[in-house]
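Asks: Some structures to go through are shown next.
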Structure P
Amino acid sequence: MGIKKLASHLNLSIATVSRALNASAEVSAATRQRVLEAAAELGYSPNKAAESLRKGRIDTIGLMLPMRNPEENYTLSLFLTLADGIQTVLSKQQLDLAIYQSNSDEDELSRLRRIVERRQVDGLIVSGTRRHDPRLDYLAKQKFPFVAFGRSDSGGEHAWIDLDFEAAAEEAIARLVGFEHRRIAIGMPGQDAMQAHVYLKGYKRALKRFGLRFDPALALHDELSERGGYRVTEALLASSAPPTAIIFQSDCMAIGAYRKLSELGLRPGKDIAISGGVLTGEVPDYLSPRLTGFSITVRELGMRMAEAILARLPADGAQNHRPLIQEIWPLQLKARTSDASVAN
């Protein structure tokens, strides 16, 4: 049933029924209740296309997942929970969430342009930020509402929420120094990932704090996957002066390290200390030994991201002058035994 038939059934004008359905103050509470009850009883379904044209928006927010290769599955557990948190807030505003993912830089930017040019969403949450990120520059140039999950040198002055990688790196180093480690390596994602730049900055600062020299040979970049962590560990342990401890940015890379150590007959937490960085799922709880790392309140983070993008949407078609949300999200240390070995 359309709005015309609903209005005829109620013996009201289409304009009155429309105002009642949209909670307009021009319609009395009694009339609005009457319209809502009839709509529910008769199974009225609004014409979303016409409604979108009238309101100038389509009531959908987009979430762009990080670009990934088939081997990079770390996004699955993290972003499904994040999306649940985002949708929890959006649903209260009767908004929907659309999720996008690409597997190359070119495809990612092309898709972003299509989303904006075809106005498929009202605003975007962009994740997997890079230090130099053409997506953010494009969105800023188009004056399209967006929030970045991660900082960037691109995009001008924009809204973002990022994880506290600096504090995590410093806490991981402090813990390892407490176990008498002095040769501590770091494994990070490549492809200009902004999180790697931030994590490396915290790593260098922590080394300096404890009087340790930064050695570029101990700071390696690779794929953000189990395979990437495997290759980082392989390269580090094959060097003439291998580290006694390795900190990773993500648990997926640490899982790859476990595999390489097993092949070499070495055990995490005994022969070499392993710190897993951001813990994105339940797998670290089932490794032996259990993986030390940092947990996130992912669902709550998603809810805050939804609030941040809602703050960027124009109110009733007016220009948005609300303050930008720029926040560092805390990480909580989960101390286990994978990094508890004492350096020889």
Structure Q
Amino acid sequence: MNKSLHLFLLLALTSSLGLAQKTVLIEKFTNAYCGQCPNASIIIDNLMEQYPNTIRVNHHKPVTWIDNPLTNAESIALWDDLGVNGVPQAMVDRAPINGRLYTTVSNLEQGVADRVGEESIVSLDIEQLAYDGAERMLSFSLSSVFQSQPPVADYRLTVMIVEDYVRGVEQHSYYNDQAGHPLEGLGDIIWNYTHRDVVRKIMDGHWGTEDSFAENIVIGETYSNPYTYQIPSDQNPDHLRVVALVSPYVEGNFLARQILNAREFRLNEYGLRTSVDNVKLDLGFIKSMAPNPADDVVHIEFSEIPESIMILSAEGKVVQEWEPASRQTDLDTSPFANGHYNLIAQYGDKTYGQSFIVKH
């Protein structure tokens, strides 16, 4: 591929008018020094498996006597506005649960069950997605279409930049000695913990973009809001996604800001590859990968346990992604169509790749 295409990849994505499927947003308040928080993540994992049409983001709070690099100014402002008084706590669609806007993780299922399965009056899509590798500049536009007339209010679009697979920040845990627990034996401090769903930035402030929509919303009209985000050097562009939501903004009344709809856009699923030039082909990290061509299974061995593995089709679409638990792993290729694929493994600050063929 031409290097200039690596440097600046532009995709034009279209939005379509139709009945919007409601997606429920879970916002967890957490920090790396909360011993209960990794178990709360497991509880939310199980809840999201039960209710698939859900999204999760994590708002980190700084600890005054210890630096926490997972925080951002907008999430801190959200904490402060809402007066969140402990961790872990969470919100569901910013709708009250038992009269409160945020609650303990054990009470989340009630809020999710109340909201999931609903239809929404507004749809969301992403357009004009582009990445300038030289400047590490991500640009895109969020489009919103209302299918029916909403109640009169000041509606805002809130756009979050979220990073997955963040390593290098330890996580405290109270479950090291709890027999049978998934966190058993990982330590009271888990030094190699993988932080997921980390909110890195909320564009235009913690309550969203002012004047996102016309004062009198027109049914069927597309409202577009452009954004640019210069990705800091400590964030991995390939692990970023955009989470967008539409909600009313009512001054002084947090309980009246319930989310109408939310969507997440995983950038690599839209063909946006941002670090192709940095992929190192094998270089001994992938010790073996056989058979190649493969029929049903590819046996892979690494010199170290990768932080994440991604399988890309020849067109650059992500067909599978996971975090391996050991240096050896088996990839089930039986569902794959015949053709060329690329394995991308992330380890530390390096990315390794190896191509393979599926032939049934």
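Asks: For the read-out helix-only ellipticity at 222 nm (-39500 (n - 2.57) for each DSSP H run of 4 or more, over all residues; to 500), a value of -13500 was computed from one structure; give its label from P, Q.
Replies: For helix-only ellipticity at 222 nm (-39500 (n - 2.57) for each DSSP H run of 4 or more, over all residues; to 500), the value -13500 is produced by structure P.
Asks: One of P, Q was used to calculate FRET efficiency 1/(1 + (r/R0)^6) of positions 84 and 244 (r between Cβ atoms, R0 = 35 Å, to 0.05), giving 0.30; which?
Replies: Source structure: P.
Asks: Of the structures labelled P, Q, one was used to calculate Cα Rg over 2.2 N^0.38 Å, giving 1.03. Name it.
Replies: Going label by label, the one that fits is Q.
Asks: Let me ask another. Which one of P, Q has Cα extents along the principal axes in Å, for residues 196-291 alone, as calculated from the coordinates, equal to 59, 29, 25? The partial results should precede the final answer.
Replies: On the way: P: 34, 30, 23; Q: 59, 29, 25.
Answer for the origin of the read-out: Q.
Asks: Check the numbers for distance in nm of label points 7 Å out along Cα→Cβ at positions 44 and 188 across P, Q and tell me which is largest. The partial results should precede the final answer.
Replies: On the way: P: 5.7; Q: 2.6.
Top value of distance in nm of label points 7 Å out along Cα→Cβ at positions 44 and 188 goes to structure P.
FYI, it's all coordinate maths here, none of it is from the lab. Fair warning: this is a prediction, and the values are worked out from it, not measured in the lab. Cβ atoms are built from the backbone, for glycine too; each structure is taken alone.
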